[in-house]
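Please find the structures below.
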Structure 1
Amino acid sequence: MAVLIEDYAFLSDLSTGVLVSRHGSIDWLCFPRFDSEAVFASLLGTEEHGRWLLAPADADARVVSRRYLKSTLVLETIWEAGSGQIRVIDFMPVGRGLSSLLRRVSGIGGRVRVRQELRIRPRYGAALPWVSRGRENTSAGSEEVLLAMAGPDAWAMRGGRLPEAEGDRHIGEFAVSADEHLDFELTWFPSYRKAPPRLDFDMNLQETADYWAEWGGHCRSEGVHGDSVQRSLLVLRALTNFETGGIIAAPTTSLPEDFGGSRNWDYRYCWLRDAALTLESMLTHGYETEALKWRNWLLRALAGDPEDIQIMYGIAGERDLPEKVLPHLPGYEGASPVRIGNAAVSQYQADVIGEVMVALEKLRLAGGKEDTFSWTLQRTLLEFVEKHYHDKDCGLWEVRGPVRYFTHSRLMMWVAFDCGIRAVRDHGLPGPIEHWVDLRERLRLEILDRGFDRKLNSFTQTYGRSDMDAALLALPQVGFLPYDDERMLGTVAQLEAELLTESGLLLRYQTDTGVDGLAPGENPFLACSFWLVEQYAHSGRRKEAGVLMSKLVGIANDLGLLSEEFDPTTKRMAGNFPQAFSHLALVRAADAVHGVDKLSLAATSPSHAK
């Protein structure tokens, strides 16, 4: 059976990341970037598809504790094997340009035999590299090194007891007693260069711990969920590229939304929507520098003809993200196909520009200054929205069925013009404010007329249909209606009637309506339930908000990490992991529950719908 998704830890060097299982196996690693080809891909297959195991050889060994060192992404695992104990430290040095993974095994008590297995499998587990063993001179003398090479990529493994070749893998065992330790390092580098020198373990451990602790220490968090907020913000930072400022949705691909099903997508790219929402959460908690860096990423990514605007980009702003299937990988628990790339890149999703405009408006409210380029771009984005005013779209959930008029999409078009109006009115930027006011008013009247079902006393997912959509919870979040407006309360009642599961968690929408063009079936989407917390907190249902918030925070694993969805029947996480959307929604919900003063559009909007 595959390792449970919630049994993984996540490490990052702000360029790529790894998933480390509770069993001591690194089962997912893409070198050198999040969206590079995986060299360890057993997460989506078997051990044959690549992994690095470092754990006690005793089959009865157990993990006594597992944690991140306080406010960091340095992982400590304590194992007990027979009468002995060992500690394993795993981390990735931050911001080096060349990615490395470091692991230390230390004896705590007794004597423990440790097993190591290395299977380097480039091209998502499809290829075998050429591996050689050699020696290199260091300040400590001559040391062994394993060198693996495949095309443009190479890897160097160094350590005190390197594993030996056995068939197409490398395995070995060694013993560790109290007060002894062995260090190991796996480094990626371009195959046309020499291997970089071995890193000083202790120095890099200290620098990495200091980096994360300092970054997390700036977090403005409070209340009973303060630790969860801080961990979520650390995850969001860990999903951000330190050079480009691009923010990915998740470090994995094809972890299933429905176990055994085909809803398996590649999330290792930068969605404008997800990144914009991430920046809103960071701004609320004091991270203006990161917001400015993302804005600069945005300016580069969107540069060019406005008609070429996409909903997502590569980490450095790449545009070509073709979707294809990897038939050699069976998928997590047989969920196939395994996909890389994402065909949604070519979709028109009318809400995205509104999300971006909200983030940039909140950056202005936080004191961020516009330059000529950034404001010119925003005016161009509003021209794009106007040009596509009458176009149907694929919606927030990237449906692969027929395009429609999604109420949420039309709402976010309204928001886009609302933010443009604010920029002129409140910040003195130049723009055709009267024209934008007219467009905003037309959209307001349209949404109230066509997006609201008077028989249901509820807004609906699309114009002309009665289906519900959790995305409608955005209506008060962006200032279109007050949270306690009767029409909003009616919408919440209808969402509870149709989408709230027996577990108390909210579905995105009913997949059996065929709206998304896929076979029905998925689990509750965690971000939607966090949105419901926010709605409860702002509409006088604070006790229910607190109960639901506690339930959702309790879903996080022992390290505070959340996936995209949760299966309430089996009580298992589902979907890509860790998921930025879930963590940013947690931050918003916690702020609502604890009354954190936010840069809120809803609080200042002069244009609540009448």
Structure 2
Amino acid sequence: MMTTFFRRPALALPLAAMALAVTSAYAAPTAGPSGIAFYTAPASLTGVHGDLISYRTTTVNLGATAPAVKAWNVMYQSTDSVGAANVVTGTVLVPTAAWAGTGERPIVSYAVGTHGLAQPCAPSLQMAAGKDYEAANIAAALKAGYAVLVSDYAGYTTGSTPTYLAGASQGNAVLDIVRAASQIPSVGLSATAKTAIWGYSQGGQSASWAAERKATYVPSLNLVGVAAGGTPADFITTAKYLDGSNGASFLFGGVVGLAEQYPTAIPLDTLANATGQAAIARAKNQCVFESLFDLMNDSLSEYTVGNQTLDQLIAVPAINATLKAQNLGATKVPVPMYQYHGQADEFIPIEQHVDLKRKYCAKFSNVYFDVYPSEHIVTQFQAAPTVLTWLGDRFNGKSATSSCLTLSAVPKSTANPNKGNFVVSLKSWPLVASVGLKTLGQTVNLPTTSTFTAETDITAQRLTGTLSVPNFSQSIKILGIGSQVGMKITPVGEATGTVSLDNDGQLHVHGLVKADITITSLSGLPIGSCKTVTPVEFPIDFDGPISSLGNGNLNFSGTTTFPQLKGCGVSAILTAVMSGPGQTYSFTVKPPAPRKF
């Protein structure tokens, strides 16, 4: 029976691909109802994949800097991982500003990462509520003028469970939303427009599956490039890395999702013990960040009958075959591909993604791989500008550069230990900083080589760190006379504070940096050591989206008081013009640059 079960995808998926050549018998799309009723799937399907079933206008909140858009929710027909027709929902976003480029407005099918198993976690509902943690990347693509299509993937219709990490299903959903979007009345999008796919983490898996499926599933799609980052390319390797780790929730969700797609191969009801059944019920009502902390460091054996370990489960032939069926790299990708990964990724091991690059390069040479220095979440948003530049080049018809013949050393993981607390390290991150002197009405810019180092233990909600600012000089007018002022900023102890990540993906940082400020020279002449009598206190307070860690928007700003300066012959003058309350400051912490592999 198991042999028959695993032959089914190989037979059914080509038939699904051929269906596009058949005239759809499905009725014309209809305007869908308001509220959650929109997510009620039809009782039967008679069309082909890519058919739009229903649509409605909607509103989204992607943040204050997002451009104005027209938005629609869509329900469309797709194909699951075993070749059966299914129903998928999603969101279509089109900038209201006219497309400024040549030809038709390009399309980005944006493949989201892990959102959680509960229906309210669906990206379409999260964007409507202004809570989608990937909003910054989606907004960035819209700012570039592209239409952005965001599939929810299968399983977010009412009463369903997402088939999380079922690769072919996710890839099909990402491809089918392009044709479905073009069928919305007056949407102004063409099914033949230049299209790119962009995804990270689960989205990187989805984007890669879409790339591999494109040639046989939607051969007419005008796909010009695929960007896939943080990709779990080898399911078993990734599962072993996650089991018992601070990212255990991703493995747990994957088991639930694959059991939903392959119930015969993974009979969850008979595999899960009472603790497991309770955890499954709980997970189906949680979104990604709630589940992350709920299941942190749990081993799969805690939830199985007889406490079977992951290795024991993998040894079961049907389970083993199911997990291996999610692996990538067996198929040539017909378009240029940009891959990227964080070297400090604590959730998805970088080595297995590097192995995927090798597999792709053995089949075609149009692959470029970037290694970012950061961990999983930071890399997702740090890479966005590079991804959008790369996609823009593909839309403009530029030839893609390959790194298949790169001779650089194979990147080895620099991740923090993934057993224990969830810790994000900022190791000598570039610091763009300035101080506004109230009395003088002038701004002092810290050297461009300044850095900020921090350990953010999100589990313990603890932040420690330090500033590093080289000695520098700057031209400042004192009493109307221009003078080159030599300055030294010396941290006093560590920066300390609290850090937390809430269930909506909002990062909260509250701490304090203390530093002595010393004036060492005026107009090139040493004046001794004119130092603040007590350290200057710089509050570091931030409340904003987790994306700010990677997109350069992690900014701490405010006002502080400069104490008196003592220790030199001009202390009184310097105190009069530089001390007192109301001094402003701005510290922006940015992640380091990536390198090619």
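Every number in this text was worked out from the coordinates using simple rules, so none of it is lab data. Keep in mind that this is a model prediction, so the values were computed, not measured. Cβ atoms are built from the backbone, for glycine too; each structure is taken alone.
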message: Of the structures labelled 1, 2, one was used to calculate mean count of other Cβ atoms within 10 Å over residues 192-199, giving 25.8. Name it.
response: 2
query: Taking Rg/Rh (Cα atoms, Kirkwood Rh) for each of 1, 2, which is largest?
result: 2
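Where does the value 21.4 come from, among 1, 2, when mean count of other Cβ atoms within 10 Å over residues 72-79 is the thing being computed? Show your work: numbers first, answer last.
On the way: 1: 21.4; 2: 26.0.
Corresponding structure: 1.
Determine which structure produced the value 22.5 for mean count of other Cβ atoms within 10 Å over residues 232-239, calculated from the coordinates; the candidates are 1, 2.
Details: 1: 25.6; 2: 22.5.
Among 1, 2, the structure yielding 22.5 for mean count of other Cβ atoms within 10 Å over residues 232-239 is 2.
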Origin of the derived value 0.8 (distance in nm of label points 7 Å out along Cα→Cβ at positions 32 and 56; candidates 1, 2): 2
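For helix-only ellipticity at 222 nm (-39500 (n - 2.57) for each DSSP H run of 4 or more, over all residues; to 500), the calculated result is -10000, so let me know which of 1, 2 that is. Don't skip to the answer; put the middle values down first.
Working: 1: -10000; 2: -8000.
It must be structure 1, since only it matches.
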